[in-house]
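Asks: Take a look at the structures below.
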Structure 1
Amino acid sequence: MKEEKIMMRRNMKRMMAAALVGVMTASLALTGCGGKDKKKSDSSEKVITVWSWDVALMQLQEAAEEYQKDHPDVKFEFEEMGTDQIYKKLSTSLATGNGIADIISVEGEILVGYADKFPEGFLDVSDVVETDDFLPSKIAEVSYKDKIHAFPWDAGPEGLFYRTDYFEQAEVSPEDIKTWDDLVEAGKKIEAVCKTPAGDPVKMIPVDPKKSTLYALIRSQLGIGVFDEEGNPIVDDERSIQAMEKAKEIYDSGVALNYNGWDEYEQTVVNESVACIPEAVWMIGTIKDKGPQTEGKWGVMDLPAVEGGEYSCSNGGSDVAINAKTDYPDEVKDFVKFAMTDEALQASGFEKYGLYPSYIPSYENELFKKGDPFFGEENIYDIFIENGKKVAEIPISPNGQEASDSIGAAVSKILLNGEEVKSVMKDLQKELEAKFK
């Protein structure tokens, strides 16, 4: 879900990268010069340049090593940049038509903005992407105006992480939590019985009352976004209002623990202050890193349902775009297809870097069948695999990121100031219509 969640995922990736940075070697004769003049290279070599960030770059390097075993004439030059730096350079390069790498990592919610502003900027890969082999929500993410603008890569299907020990202490069964109302009632029982190591009452879930996170999650369960397929704001749709009202009910019940930003979000794991965290599969890495003392005390169940909701949710993920003016379109497409569809590579990317694949055949890899012992005997991946297939194909608007601040302000009015939901959402609708008319 929107900008706060994107930041959470970036920070998680940086954390993993710090631990893994020593693993990669320079065996590809890779340089840090994505803008190198290819004309200076040996004419018999095909040099493919790549812009990416931390763990995504590491995984692409690993894929390049494997690819070169059968394609020794193809060389790679990788340039590691943060997402903000990539987007700044990408905007300038697409506008001028110069200085862009052959391959570019782009976050899923960002891609459509470039596809809209620069419709000829990325190579259409419709001819090489087998859409049935990828999660439907990821195909929707890379598709815009009858083109597929990038290869789908990692996804973020969600589940409900929960503390088995707190549930047992309060005599709460995971099977009893079918709806968000059930979660609230269970949260009251847990808070009445359970204490954190510091002696504070345990809250049920963490909520940032100034961000759209909880509202967006429930809204996604109802299969609706901020904009429709034509790009019109629809925050005053009855399903959107229902989602906001349910988020307010949960918050007003008192079972939520307030937090502000990523650092405080991580602290809910460190301090063992919540019994549940509704989050994407990549939260596995954060829990293991920040709460090693809680090994064996976590499980994963399906998200609580909302009335009328038939979908699951996803948060985060990235895609791989190809410069439409690359000198080697066939070779670049062939490499990216290999990197995104080799089952062993996709499993390795998840195991080493937390990059959960959107390539469905990769789930047959043994890694996804054995689970993670940190989370007990049950295979926690089963939940994420099934939920990834149930995420609604919600239209992603080029204006989505710009709208997020306005939505966050509306959430704050409702949760913190107690303003009436329908009135606030009506005003938000008018604001977005005026801004994006």
Structure 2
Amino acid sequence: MKLTLSISKKECDLIHEQSLKLLKTMGITVFSNEAQEIFRKAGARVDGKQVFLDAPLVEESLKLVPSAFPVYSNSGRVVVGKGEICTLPAYGGTYVSRNEAIALGTRRDYVNFTKLNQQNQLIKMASPYTIEPFDIPPDLRSAYRMAMLLKFSDKPCLSIVGSQEESCACIAMVKRYRGIDHKPVVLGNVNVSAPMIMGHSTTEVITVHCLENQPLMIACGSGLSGLTAPPTPGGNFLLANAGIIAGIVFAQIQSPGLPIIYGLPLFGVDPFKAETLVGSPATALFTLAAKGMAEYYKIPFRAGGTFTDSKYLDYQSGFESGINLLSTLLAEVDCLMHSFGMEDALKTINYNKYILDEYAFLSLKDFVQGMEINDVTTMMDEILKVGSTGNYISSRNLKLIRKQYRPHGFGEGKTKAAVLKETDDEIIRRLDSYQFTAPTKEQIKIIRGYLPDEYID
């Protein structure tokens, strides 16, 4: 028994055909002259800032994207697209919350979450964008993020994608620090803006990753229904799909066969306030729709997360995070960003919720896997042996029960104060038990080439 959901082949055909029509007739606005010229040389029609893509160019580009690919570090690799979820940490947090005290992120928080993610076996990759370290000067922040990630984690990682210069410096730093060349060592995450716009930084970062042969997640998830996207979820989904395809084409015409993840972080909307609602059921439906299109194109995809609009650990937080995480697991995403701890519409990462989201992830993962019903698991012989008035108390059965019914940390009901204490104690335990190989003299020298000593933690 296995649960799964997605959109139909007929619906995928419609989205694809209408995406092709949009790209050919409306096109996409591209601000960079260099990017316009790259499109033109590949056969696209360019009229000022507007780039128009014909179906053959689109179809050929989609065929070039591999169905799976690795990202390496000096401790191993992760493979995206082979059936196992590649879980990524929280991304883009501004605030941190701990025991209901909320504050701007700091370098200490950044290092804490880097350490927590390094220790967490459920997290497969590291990220330089977990939390904004506001006590680091803005001009040093990108270098700090990448350098401290490398110092405190050996997992394959996401890249810095703020600008062309920052992306180049990031990739060079990772290659030098980890001693790896000629292999994928980072995964970039770029966004095509709604309605259909490729900004300067987007095209620059895509080009850098193409030149360095580093894989990309290309997303178009900023559409807000009624403002920068049509008022219907279907229209928003169509527009996002067309934007993602345009980004894929731009990457493939520069580096044919470059690994790419189809990214769809689309959210619901408050129809009265014109605000994004990340915890909306519509967000969960967009995740399931992404599964259909990614399978249609035969490429890996990213969607979903522990999304909630709640600012605190409450009923709303648990419900919204649960329904979005459930849709993520039902969709069998290849990449899960925002895995644990996000709240307040992605503005905040919550230490306590980080632990609770782990429990939810494991519980829902068991739920989606379903239960085995066969000649062995029905235990017919055991039932006949015990009879109608016996019992099943035995050490063997106790082991089976503990294997089959895993509580994953929730257990019996607790007061809110008890939950906060339990989860905070677990955070403290993990940070206190963190152990990692100290960087070599050469690695410290590399970091010092990017950061003054006062900003090396």
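Asks: Out of 1, 2, which one gives 0.10 for FRET efficiency 1/(1 + (r/R0)^6) of positions 159 and 407 (r between Cβ atoms, R0 = 25 Å, to 0.05) as computed from the coordinates?
Replies: The read-out comes from structure 2.
Asks: Still on this structure, please answer the following. So mean count of other Cβ atoms within 10 Å over residues 55-62, computed for just one structure, reads 22.9; which one of 1, 2 is that?
Replies: Answer by label: 1.
Asks: Right, another one. Quick one: relative contact order in percent (Cα under 8 Å, 6 or more apart) came out at 19 when computed from one of 1, 2, so which one is it?
Replies: The structure behind it is 2.
Asks: Further question: When you work out FRET efficiency 1/(1 + (r/R0)^6) of positions 87 and 391 (r between Cβ atoms, R0 = 30 Å, to 0.05) for each of the structures 1, 2, which one comes out largest?
Replies: Biggest value here belongs to 1.
Asks: Could you tell me which structure in 1, 2 was used to calculate distance in nm of label points 7 Å out along Cα→Cβ at positions 71 and 327 as 2.3?
Replies: The read-out comes from structure 2.
Asks: When log10 I(q)/I(0) by the Debye sum over Cα atoms at q = 0.08, 0.13, 0.18 Å⁻¹, for residues 111-278 alone is computed for each of 1, 2, which one produces -0.35, -0.78, -1.11?
Replies: Comparing all candidates, it corresponds to 1.
Asks: State the single structure among 1, 2 that was used to calculate distance in nm of label points 7 Å out along Cα→Cβ at positions 95 and 199, giving 2.3.
Replies: Attributed to the structure labelled 2.
Asks: Out of 1, 2, which structure matches 17.9 when mean count of other Cβ atoms within 10 Å over residues 255-262 is calculated?
Replies: Of the structures listed, the value fits 1.
Asks: Consider the structures 1, 2: one of them gives 1.47 for Cα Rg over 2.2 N^0.38 Å, for residues 175-238 alone as calculated from the coordinates. Say which.
Replies: 2
Asks: Next question. Could you figure out which one of 1, 2 the value 37, 29, 22 for semi-axes √(5λ) of the Cα gyration tensor in Å was computed from?
Replies: 2
None of the figures in this text is laboratory data; all of them are computed from the coordinates on show. These figures come from a predicted structure and were not determined experimentally. Cβ atoms are built from the backbone, for glycine too; each structure is taken alone.
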